[in-house]
Structure P
Amino acid sequence: MPEMRSSLEEGLKGRLVRLATALVDQAEAKTLVAPYRKASGFWFGGGGVVQMDDGAYYLVGRYRNEGDSRTGLSAGPRGLELCVMASASFFGAFERVLSLTKDDLSASGVRVLSIEGSALWRVGDGWELFVSSEKEVPYPVSVRDYQKPGTGVWSIDRIAAGDLAKLDPGSMEPALVSDRPEALHVKDPVVFEHPSSGLAMIYCSHPFAWSSSNTGLAVRAAGDRAFVTVTDSMLRRGPVWDVAATRITDRLPVPALGPFGDLPPMSLYFYDGAECLRRHDQHGAAVRRPRGYSCEELGGLAWGYDGDFPTVQRLSLHAPLFVSPWGTGCSRYVSTLVTDDAVYTSWQQSQPDGSQPLVGHWLAMEVVERILEGRE
């Protein structure tokens, strides 16, 4: 990876943090899509929102019902349905354009056991839908004894069509697959134009033992259909609150406003972090704090100059920045959408009932400018 061309003064870092926390405003967020039940283990999200030239908004995400991927299918239905929805407003109401169940995604001939993160990408006059799913395939021979009954291997597939409603799972083809035990499971794609050329895909990976969650990067060169892995560790897991999991879920190009207009182009990276993969009991005399774990991650932030991509630096070194005031504190799968007038943000947020709806918030570009100029 290239070295950082320069650092960033603390005052400007503070403005980036202020912008991010204003975007992910836990108290002001509104529900965009509710899960099927208001109960622990039920959520909707893991995708993002795209705006069309005519002002329409398209949202992609998946419904998840109660279950535990660490113990197999017998623990519940888990990720069961991928949806594309449309609305005339970012805040809905969103109506289904496309619904793909696990059975639908099994049309390629391999049984799909669960669905997680997805991404919509506008390409020419058509669309690409990237979806991560757990398929009923065996682990590599060297680690096969570690595979639990009822589980499979996660990978990312691509479906393409000229019209969203015509995305056909029968045409699904692999976009990113791994057979390396140290990064066997790949999922939760985030796609954007590479700062240099082609298409970048940030993804989450897990080793065969499910002992950590990491952020990788793959790149598709212009004119190609295949992604090539660049690194399995774009942002290394942190030293404290995110020591077990670091999963980037979004890249937000920083608007060139105020002093940032005089600096090289840079981006913010929202990520999910966890201190452990399972819930930890807390000592009675210790400081009480949310401690992220698998499926209940907390939110963090990093930044990097686009010219140094994929090198990035943490802004949330010792503690998370984004914590829900309810439930487990879970705040994850942040995704942003920049328009001429505003920056819109969506994420999964833990509720008092334990569910995780997709919620959203927005900041007018005038407010973004005031924050970056240090006036707010």
Structure Q
Amino acid sequence: MSSLANEHKAINLSQGFPGFEPDVALVKKVNKAMQQGHNQYAPMAGSLNLREQVADAFLRRDQAEYNVDSEITITAGATQAVFTAISALIKEGDEVIVFTPAYDCYAPALELMGAKIIYVQMNAPSYQIPWEEVKRVMNRRTKMIITNSPHNPTGMVWSESDVAELEELVMNSDALVLSDEVYEHMVFDGKKHVSAASRSGLASRSLIVGSFGKTFHVTGWKIGYIVGPEALMKEFRKVHQYNVFSTNSAMQEGIANYMKKVRPEETLSTFYQAKRDLFRQELSGSNLELLPCEGTYFQLIRFRDVSSLPDTEAAKKWTKEFKVASIPVSVFYPFPVQEHVLRFCFAKEDNELKKAAKRLRKIKA
């Protein structure tokens, strides 16, 4: 879709990356770290300075204590953390529950390990977790449940009751949890992010993945992290040591020093909610249905009142005709699902969002 957007000079709201630069102060911190000699291999687990900042963040938000030496690892982005965790913990024949629509990096890693993927479908418009279905498919072969909140692509956010349900399920089983929380600081309308770290029973069986790239508008830096109990982290590092070893030293030091003064949980939700609200307001009065967006920087739009086209065809057609690119949500499912929903990324400059909305308002039945 990005290629199609470039070809037709469309506004690209498809790919999920910020359309603006990071804080100049962060870039200066990284430059300073380079000048101070942080240009060789970092420790395998990551910069101690940065691991300490991660530990402090979990302690502040969740009152969860993670040992900086044995329970936190800095990774080459969240995707590497997810792949490495699956590689370390899943073997051929293990069953793994994945909620769908799902971000597209989970299934390939599971397939490569020979796992049997058990899909549990969430449905528009709310995309809530069907817990009775989860209970039905869980059994003694269930090795892992992969969760994602705030959720890409739907913008759904897990509630306290969702996390309590998950804790009860795994505590009565042998299943582990891989919790993808890369949009942890983008939660709207007074809601709060409920991490797997917030409940001790769940935390004891969970590896939790985060992303500095998402949080600090530097997705191209590919710096993330993973936290979890020592026994699980020991297994994770057996793979991490040989497929990555360590990540960019200067960026780690720069981010760590930046985090000593900047707390993203205090500002990021407000920042992105303003963009969500602007985009939704600019689309008011259109023939498009705006689905709930509780978190992330993605807005889903259902277009069934204006077209019967499959979402893949609508996405391509409107990129060419109305010059706004999106992602069809059907591609996040492993089987044919047609709910006539497109995903738009609003992590863009305000004037770009206004221009995109003006063009989308022209779409008629």
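Some notes on this structure:
- Here mean count of other Cβ atoms within 10 Å over residues 32-39 is compared for structures P, Q. The highest value is that of P.
- Computed -2000 for helix-only ellipticity at 222 nm (-39500 (n - 2.57) for each DSSP H run of 4 or more, over all residues; to 500) - originating structure among P, Q: P
- Answer label among P, Q for the case where mean count of other Cβ atoms within 10 Å over residues 224-231, calculated from the coordinates, equals 14.5: P
- With mean projected area of the Cα convex hull in nm² derived as 18.6, matching label from P, Q: P
- Parent structure of the calculated result 17, given that relative contact order in percent (Cα under 8 Å, 6 or more apart) is the read-out and P, Q the choices: P
- Set P, Q, criterion distance in nm of label points 7 Å out along Cα→Cβ at positions 16 and 168: the highest-scoring structure is P.
No value in this document is a laboratory result; all are computed from the given coordinates. Since the structure is predicted, the reported quantities are computational estimates derived from the model, not experimental observations. Cβ atoms are built from the backbone, for glycine too; each structure is taken alone.
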